[in-house]
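Before anything else, here is the set of structures, which you'll find just below.
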Structure P
Amino acid sequence: MPWTAADVPDQTGRVALVTGANTGLGLETAAVLAGRGATVVLACRDPEKAKAAAERIGGRTELLALDLASLASVREAAEEVRQRFERLDLLINNAGVMIPPHQRTADGFELQLGTNHLGHFALTGLLLDRLRDVPGSRVVVVASMAHRQARNGINFDDLQWERRYSRMGAYAQSKLANLMFMYELQRRLAAAEAETVALAAHPGFSTTDLTRYVPAPLRPFNTLLAAPFGQPADRGALPTLRAATDPLAMGAHYYGPDGPFEMRGWPVLKASSAAAHDESAQQRLWTISEELTGVRYA
């Protein structure tokens, strides 16, 4: 039997923070969790869109201003969470950008690395003490099957793409960084005997506004592929929901669709690339991420 949203257990009494919860996968993830009784914190960059999402979702939802492309915003958001909540049960690092023109974050990082990886790295580190002693707590990182395109791993010699920018190359590396962060975080949590575990998921080819930066000449091709290979956002959110709530899920598990090329289907355990499992690269990325963000994990 396929795993569906109906398999999400009761979440009453749990607190879940979902980044990028005002649209797409984040919205669908937050809606299911709220529907199962969780208090869901919608951590979003646009307050008006977040408010509209909360009205659509209903249930116990709270709003949190968060711009992952600004470390100042990340720190302010984390401090607000710490003031409002004594514990977190779920931290779902969902928000992201995909293949934009070359841009920098407020802190000077390449936008995709800064938003998809460094912003979430900082947020997780600043909130980890609200998770680590909570039984059943989880950190879920939303990655992408595009991580496989970073076949040579992380280019540490040009991490910020200052020499020659590739939209897809930068996106693939940021998603590889997501997985490497998850595996290293899980190893450290296990060594510390923390209650929290770290997992990851990818949505396959989901039709969301994440593709808004696809160059105009490629948009008809993207639309053409969506019909036979894509799936709607509510289906694309299922791997994330399974990683977050399946009682049988364990640390370092990685979920994705079971269909052809992992583009669509029901959520099952998947394998990530060899580059994602390079422990020396994971540790190097961790050290660099601490240096760049100024967030050091206890």
Structure Q
Amino acid sequence: MSRPRRPPSRPVHGILLLDKPLGLSSSQALQQVRFLLKAEKAGHTGSLDPLASGMLPLCFGEATKLSAYLLEADKRYLTTATLGQVSTTGDSEGELSEPAPIPELSRYSVERVLASFRGEIEQIPPMYSALKKDGKKLYELARQGIEVERSSRTVTISELTLVDFDEQHLKLDVSCSKGTYIRTLVEDIGQALGCGAYVSALHRVEVYPFNGLRTYSLDELRELNDQGGVAALDQCLLPMDAALPHLPSVTLHEAQVAKIQLGQKIRCEQPSVPLIKLYDEAGVFIGLGEISANITLQPKRVFVF
């Protein structure tokens, strides 16, 4: 019996903010949305573990060229720390230790510990992470029972709010810089409390610069597809330049656009900046460039539609 044929794909360019459900990897969720959109090319930014839910920016078509810039983004999470045990993976997916006594908690005692984790802190990345050592991902080594030394890294916890707590759980609201591991943060807080802790729930609320924007669940996307097909799904896409609202921009005339699209430098009397958005006279976002002190515009990313 032959397999069902994959529907023909089409060029799709833009960004969709998915509310990733529990139980799916970021790649699995991406492929489901890509199938619905019938998109030729797709990628995600800032992976979420299967046990985490929340905002996952998905890039389609030429927007995939912007993925690297979104990986630098600050993020915000709601997480639940379960106290009194530690996990081999830092979350409820791993093997849990024997229960340890939990001290009597008060808002004052918890806040005193949380204060030491605000601002710039040092973290040692967990073994269960996608970082590489000698070409192998750490989680692959961890599954073989191998633990290797990891260098600490500086991350920034810009906000750390105690939303609620009981005798065994802390609910935390965390705003942090790129490279922050919430599992490690929770483990370190548990150690500071003297009882250990692991992440039992994790939801990503925001990814800069998409703070406050609507996300779509898989069920919502399926329903939209049933009602209006890909035309309805296209309405969920953000324009590509929504990923870079903080960058300056310049409008180029037709001859300049032609040179940029060939990868050539052009003269551009603008202040020197490391990255600038490029538009044609019709307002189409055509790429990113860099302007040097000698008023030369060098293309860095050029979009082909």
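Here are some notes:
- For 3.4 (distance in nm of label points 7 Å out along Cα→Cβ at positions 21 and 261, calculated) the corresponding structure among P, Q: P
- Computed 71, 61, 39 for Cα extents along the principal axes in Å - originating structure among P, Q: Q
- Computed -11000 for helix-only ellipticity at 222 nm (-39500 (n - 2.57) for each DSSP H run of 4 or more, over all residues; to 500) - originating structure among P, Q: P
- For distance in nm of label points 7 Å out along Cα→Cβ at positions 101 and 285 computed as 5.7, the structure of P, Q it came from: Q
- In terms of mean count of other Cβ atoms within 10 Å over residues 109-116, the structure with the greatest value among P, Q is P.
All of the numbers you see were taken from the coordinates with simple rules; none came from a lab. Small disclaimer: the values here were computed from a predicted structure and weren't measured. Cβ atoms are built from the backbone, for glycine too; each structure is taken alone.
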